[in-house]
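Take a look at the structures below.
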Structure 1
Amino acid sequence: MKIAILSRKPSLYSTKRLAEAAKKRGHEVEVIDTLRCYMNITSHKPRIHYKGRVLNGFDAIIPRIGASITFYGAAVVRHFEMTGVFSVNESVAISRSRDKLRSLQLLSRKGVGLPVTGFARVPDDIPDLIQMVGGPPLVIKLIEGTQGIGVVLAETKKAAESVLEAFLGLKANIMVQEYIKEAGGADIRCFVIGQKVVATMKRQAQAGEFRSNLHRGGNATLVKITPEERSTALRAAKIMGLNVAGVDLLRSNHGPLVMEVNSSPGLYGIETVTGKDIASMIIQFIEKNARPHHTRTRGAG
């Protein structure tokens, strides 16, 4: 097969591993800079141009779309879909999962466990918003944030009010969530491919930090998940419509809670900790499922 990896940088670990795995299994691979793609939107022959040439002949694409280019990246993926190319994760699913508020609303509608979350726009509503999520300590998140950036732990009501007033004063879109103290600054990353959790790891925040992201200095270790946690991760990925996903769970006193569903989960941490060849598993998924015009919008919303 001929496979395109949509990635800004061929040197990134995940991009390199996917390219290596595809070549090892006998496929032709090209890494394509998503932002260098431009589209000819016509009724009968939609085409994608790249650095002066028309892209054609691809059987499948692997989108590695960064959060900062979600809008344009999803448009590129959508155009590939229009030409009949199979995408590991579809454009609608990528857009759905990247909208933090929308994704939580969809998960909530399906009864998936979540931290109590509040959303408001007017500063006058701040006191009730704080009370709504159970009061301090609480977590304040910028909806556009990623990799732990724009996430603040407010330990007192006064601190929460100050941060919320500042964010809302800047016209930022924010969410307020209950702080799950019993999680102890740790979360569980479940790596989902198809209808299976293929690998898991526990990410622990460093001392004095509550964000467990590896980019923030957190460390990762092997972990065994419960059947309920496995089921929750699979349901969350399915609701988003994602074939490949990183589902982040918190362990709470009332069961697993979904913190986030990532449509472009990194491979470095999960492969290093588990020793599993996740990249090859993704290529094998493509081999089993890629066929022309196989795109369909799945999940809810």
Structure 2
Amino acid sequence: MSKIGFIGLGIMGKHMLRNLRKAGHELVAYDIVPASLDAIVGDGIERGTSCEDVARRADVVFTMLPDGPEVEQAVLEPGGILQGAHPGLVLVDMSSISPVVSQKIAAACAAKSVAFMDAPVSGGEPKALDATLAIMVGGDKATFEKVTPLLQLMGSSVTLTGGVGAGNVTKLANQIIVACNIAAMSEALVLADRCGVDSEVVFNAIKGGLAGSAVLNAKAPMVIARNFKPGFRIRLHQKDLRNALLTAESRKVALPLTSLVQQMLIALVNQGSGDLDHSAIVTFIEEMAAKSPAKEY
């Protein structure tokens, strides 16, 4: 592929783009925030003037945007990717959005002879930085095989999960597990603290047992250190759970645990905590708990 386009240079996208560049690919990038674009251009990364401009100059375009409305704007609206697209262009949307929106965009792309895949990721900023993201892909096998070498430059796990939309269904499943896991971890650590037991000792005691998980290992140290610098923001996880619940409703699937955690996230967003890391779910649990008693154990 002669040139790669990349649209969306936020917490995740800027690292993903840099990993493509490290492999020697020529890139053209664009972001609606000028400062984000200014920080990334140079040394083989060219400045795009719009989504349309990026599509006109690239053979494959990756998008990494906050939600479905932003992806629709970047692809479908005036000045968008499809206005600059040429037949044979491959568009890989790595945003986490509704699978219904993915299918809508795929249909519009097909009408312009553009191949579309949804390929959301999991792993947050640390794994975007070191190119070990888990990438869940929806689309046809031929296009998947074409872009897999590029996806492998950004992730250590790249899986074709089904047709268009299946990638985002898989990501919603991932986000349900992560959110519920963080909420359960938060309850456990707050319980330990309110009983007068050192939460770091509890973490070290349980992480090698059945309760151990990648989520526990990543998020418990952040809670213990009171470090809520965002690797993945609460407001974005709230968006993902909203998409999960809407998708579940369309299929008449009950998600009671997801609904409960979604209420916690909405409350935190309303309190002004939406830009904190999702490990800050613990602050919701702490707010409902009594203050620490004298040590009892």
Worksheet item: The value 14 for relative contact order in percent (Cα under 8 Å, 6 or more apart) was derived from one model only; which of 1, 2 is it?
Response: 2
Discussion item. Quick check: 2.9 is what I get for distance in nm of label points 7 Å out along Cα→Cβ at positions 17 and 257, calculated from one of 1, 2. Which structure matches?
Written reply: 1
Discussion item. With mean count of other Cβ atoms within 10 Å over residues 161-168 as the yardstick, tell me which of 1, 2 scores highest.
Written reply: 2
Worksheet item: Taking helix-only ellipticity at 222 nm (-39500 (n - 2.57) for each DSSP H run of 4 or more, over all residues; to 500) from the coordinates of each of 1, 2, which one would give -9500?
Response: 1
Discussion item. Given 69, 46, 34 as the derived value for Cα extents along the principal axes in Å, which of the supplied structures 1, 2 does it correspond to?
Written reply: 2
Worksheet item: Comparing structures 1, 2 by mean count of other Cβ atoms within 10 Å over residues 73-80, which one has the largest value?
Response: 1
Practice prompt. Assuming 24.5 is mean count of other Cβ atoms within 10 Å over residues 113-120 as calculated from a single structure, say which of 1, 2 it is.
Written response: 2
Worksheet item: Of structures 1, 2, which gives 0.80 when FRET efficiency 1/(1 + (r/R0)^6) of positions 25 and 49 (r between Cβ atoms, R0 = 25 Å, to 0.05) is computed from the coordinates?
Response: 2
Discussion item. Quick check for you: by distance in nm of label points 7 Å out along Cα→Cβ at positions 233 and 249, which of 1, 2 is greatest?
Written reply: 2
Discussion item. Between 1, 2, which one scores greatest on distance in nm of label points 7 Å out along Cα→Cβ at positions 121 and 265?
Written reply: 1
Discussion item. Given 2.9 as the derived value for distance in nm of label points 7 Å out along Cα→Cβ at positions 241 and 273, which of the supplied structures 1, 2 does it correspond to?
Written reply: 1
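Any read-out appearing in this document is the output of simple, stated calculations on the displayed coordinates, not a laboratory observation. Small disclaimer: the values here were computed from a predicted structure and weren't measured. Cβ atoms are built from the backbone, for glycine too; each structure is taken alone.
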